[in-house]
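Next up: the structures, one after another.
Since every read-out is calculated from the coordinates, none of them should be taken as a lab result. Given the structure is predicted, the values throughout are model-derived calculations rather than measurements. Cβ atoms are built from the backbone, for glycine too; each structure is taken alone.
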Structure I
Amino acid sequence: MPKEKLLKRVKEKLLKKYCSRRINVWIVDGELVRSLFFLDFTEGGHDKVYKFIPEGEIWIDDDVSVGERKFVLVHEAHERNLMSKGISYDGAHRDSSRVEFFCRHHPKKVEEELKKELRKEF
């Protein structure tokens, strides 16, 4: 099956609230992503880590509850921005985990952090 058809099958919902002119955020069928592309896909990912994710996209696994999505998204967006600057996955992931941890302990700040990360230009 062509990659375009596979991508249409895994994408469930575009989260328009978090999209910008350079980033699209999708809820995807995580089970299908694991079956078709990468067995260890969990919670989320983006094009700078996974070659099967189209450029300019962040994917959130549909297994992530609605209440958890913002925290996963802030992690993925921050990580993608750092990797766009040439920072390694390990370094970007470590710093993104710090940002996610901060937001989980200060949930009123998560929207502010998301806006900041999703509006960065590279």
Structure II
Amino acid sequence: MIVEDPAFPGMAQWPAAFVIRDEIYQTRLYSRDKLRVLMRLDPAKLDLSRKTVHRTDGDFAVSWAKTYGKGRVFYSTLGHVVENWDRPDMQKMYFEAIRWALRLADADITPRPLPGGAR
């Protein structure tokens, strides 16, 4: 994993880059023009030639935030492995994201391009 935005609530406790065992979904239809990616997979550590890899741009968002109407949306694919729910860093991520969604915390969610512009 690569943390793109450690300033977002619940992201600061993660290292800048780390390994975690979990089930990761590939969001096919999303655009960085419409949301703020907070955490993503490191494509340099992936076998992009596998038939199960569907994104061709190497941009695998794992957690992101955006607004929807007057509401706030936080998404993360992390949490499919039961053991991860006992991790304090995972608990903090979701707790702080809920606080942000409830407007109890604030953050810049201006969309940004993929750092480096490419894989």
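Taking relative contact order in percent (Cα under 8 Å, 6 or more apart) from the coordinates of each of I, II, which one would give 33? Label of the source structure: II.
Here log10 I(q)/I(0) by the Debye sum over Cα atoms at q = 0.16, 0.27, 0.35, 0.36 Å⁻¹, for residues 64-103 alone was derived from just one of the structures I, II, and that gives -0.43, -0.91, -1.18, -1.20; the source is II.
When FRET efficiency 1/(1 + (r/R0)^6) of positions 16 and 96 (r between Cβ atoms, R0 = 25 Å, to 0.05) is computed for each of I, II, the one that comes out at 0.90 is II. Structures I, II were shown, and helix-only ellipticity at 222 nm (-39500 (n - 2.57) for each DSSP H run of 4 or more, over all residues; to 500) at -15500 was computed from I.
Looking across I, II, the calculation of distance in nm of label points 7 Å out along Cα→Cβ at positions 48 and 88 that yields 3.7 traces back to II.
The maximum of mean count of other Cβ atoms within 10 Å over residues 40-47 over structures I, II, that is, the highest value, falls on I.
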